[in-house]
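Listed after this line are the structures, all set down as C-alpha cells.
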Structure I
Amino acid sequence: MGRGSSKPAPLLDKSQRKISWRDKPSALQSVNNYRPQTEDRQLRILVCGPVGAGKSSFINSVQSVLRGRMCAEALVAPISEDCFTKKYTTYKIPKGKKGEAFYPFVLSDMMGLKERSRRNRKTHVKDVKRLLKGHVRDGYTFNPECKISKEDRFYNETPTINDKVHVLVLVIDANRQTLMRKEVVDMIQDIRDEASDLGIPQVVVFTKIDELCPEIKNDVKKVYRSRILQEKMQQFSGTVGFPMNCMFAVKNYTNTNLDNDTDTLILNTLKHVIDFGDDFLNRMVTDQEESSIVQEDASTVAEFHDVQTAQCDVQEPLP
C-alpha cells in the first residue's frame, strides 16, 4: 500500500479542549461552589435527546460523580430502541453525606425523541415549548397524540423563573449520530428553534464515546484527541447547526466503579452547562427586575395623573 493511501492516525496531535485531568478536586469544588446570584433562584437543566442516546444515564452519571457513589435514580431502558422515560421528571441532587441540602441546580428528564408522524412531531414540540416556558409541572406524562391543555392538572398557569428552563442539553449517541432518521433530526431542529426564540442556551453532549473509539476506551483522557469523535461533532454541527464550542463528550457510568478520569470529564462538561445556564438565569432575573421598575414607574405616573385630574375637576365656589 502506497504512502498516500495510508489511513490518518486515530489521534490528533493536539487535544481540542484543555482539561486538568489531575485536578478532579478542583473541578468538583468549582461545581460545589456554584451559587445563583439571587439566593432563592434555582438553575434548571433540561436533558433531552433521541431514544437510547443515554440521557437518563447522563443524569445518573452526574449524580454519581457529585454524590461519590453509583446512582440509578433515573430509570434506563434495557434496549436502545425503547424509551423508559414517559414522564417529565426533575431530579434534585443532595449535597453532603447527610443530604440535608441540595445543589442549586436541577436536572429535568423528558421523553426521548423518536420517529413520529408529522402531526405527532408537532404535538410533541408544542409540549416541549410549554415545558421550556415552565408551564409543565413535574410528573406530566407525555402523549404524542395531544399536547398538554390548560385544563390539565399538570399545567402551570403562572410559572416562576425557577420553573423555566435555563439551559437545554441535547444528548447524542456518538455511534449513531449519522444514523438518526430525518424525522428525529427535524424534531431536534424544531426544539432548538423554540429554545433559541426564548434565548435559552443549548449544549450538545456526546455519549458512548468509548464504544466509538478504541483509544478512548483504553484511555478516556484522549477523548478530545480522537479524530473520529471530532469528525462526528463536525458532521452534527453541519447537520443541526450547533457551534463546535457548545459540544462536549462524556463517558456515562455503566458499571459500579467510579474513576477519577471519567469523573473529571463529566465535571468539566457539567461546569460548562452550569456556566451557560447561569448567564441566561441572570439575564432573566435582571429583565424581571427592570420590568418591575418600569411597572412601578408607570403606576406612579398613573396615580399622579389621577390626582391632577381630580384636582382640576374641583371647582372653587363663586364669591
Structure II
Amino acid sequence: MSDETSAFPEPVQPRDEVFQARDVRTRRLTRVTLSGIAVRLVIVAAELAGVAVYGSATLLVDALASLADVAASLLLVAAIRLAARPPDDDHPFGHGRYEPLAGLQLAVFLTGVGVYLFFRQLWSAATGPAGGDLNLIAASIPLVASVLLEGVSRVIRDIGRRHRSSALLAEAVHFRIDAVTSLIAAAGIAAASAAPDYGHLVDHVSAMLLAAVVVWLGVRSLFENLHQLMDRVPESASFERVREAAAAVEGVMEVEKIRIQHAGPDAHVDIDIEVDPAIRVDEAHRIAQHVRATIQSSWPSVREVVVHVEPYYAGDH
C-alpha cells in the first residue's frame, strides 16, 4: 500500500478569523455591559437626589429597581468572561452555559425585587405618612431616564442578537424594564402633582404598578433563559445556516439530520451527511473535516461539530 493511500488525512482547522471573532465577542459584550452600568448609576444618583428633595415613593422604587440591576449586571460581566473560557478536561463542551445560567439568576433576582417592592409599597400606602410635594420637575427626572434607558436597551438587544447572547438579551430586557418603569414613574408623579389632595395615594399606587411590571418582565426573562438551559430547539435560521455551509463542501451529496444545541455564546452541531459510497474511508473523513471547518467558519459561535458520514443512494430520497 502506498504512503499516499495509507496516510491519515490531517484535520482541517477553522480559519483564524473564527477564534478572533470569539475574542471580539467577549470584549464587545463586556464593554456594552459596563457602559450600561455607567448609565444606570447616573440615573440612580439623579433619582435618589429626587427622593431626597421630593420624598416620592415612586422615585424610590424606580431607583431601587435600577440599583438592583446594577448589582445584577456586575454578575453578568463575570458570566460573560467565564462563558468564553475554552473547553477543558472537566468541561469538554466548554463553559457556555454560564451565560444562560446568569440570565436565569438575574431574572429570579429581579422578580424577587419586584415582589418585595410591591408589598412594601402596599404597606406604606396603608400605614405610611404622606410624602413631600410633587411637581412636574420631579416627573421630569424619570422621564429623561426612560428615554436614555430605552436607547441603551435597543443597543444591547441588537448586540445580544448579533452575538446570540441569552444573558445579554436578558440584560436588554432589564433595561427595557427600567425604561418602562421610569415612564410609569413619570406619569404617576405627574398625576400626583395634578391632584395634590390624593398625591400620597397616587404616588404609592404608581410605585406598586412599577413593581408589578418588574415582576412580569422578570418572569418572562426567566423562561427565556430556562428554555436555553433545557436545550430548546433554536430558530429555523440556524438550521438553514448550517445546512447551506455543509452542502457547499465538495463531496457532500446530501445533508440529512441536523441537531443544534445552544449554550450561551457557544453552539454545538450534530450533522449527518451523505457521500459517494465508492470513495475510501480516509477521503470520507477528509470531507467530514471540511464540513466541520466550513460550518465553524460561517458561524464562529459553533464550538464543536460532530459529522456522521453515510453512503448516498439516490433511491433513498
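Laboratory data are not the source of any read-out in this text; all were calculated from the coordinates shown. Values in this document were obtained by computation on a predicted structure and should not be read as measured data. Cβ atoms are built from the backbone, for glycine too; each structure is taken alone.
Assorted remarks:
- Given 1.22 for Cα Rg over 2.2 N^0.38 Å, calculated: source structure among I, II: I
- At a computed 13.6, 45 (Rg and Dmax of the Cα atoms in Å, for residues 220-275 alone), which of I, II: II
- Identity of the structure behind 22.1 (criterion: mean count of other Cβ atoms within 10 Å over residues 204-211, calculated), options I, II: I
- Here the criterion is distance in nm of label points 7 Å out along Cα→Cβ at positions 36 and 52, and among I, II the highest value is seen for I.
- For -24500 (helix-only ellipticity at 222 nm (-39500 (n - 2.57) for each DSSP H run of 4 or more, over all residues; to 500), calculated) the corresponding structure among I, II: II
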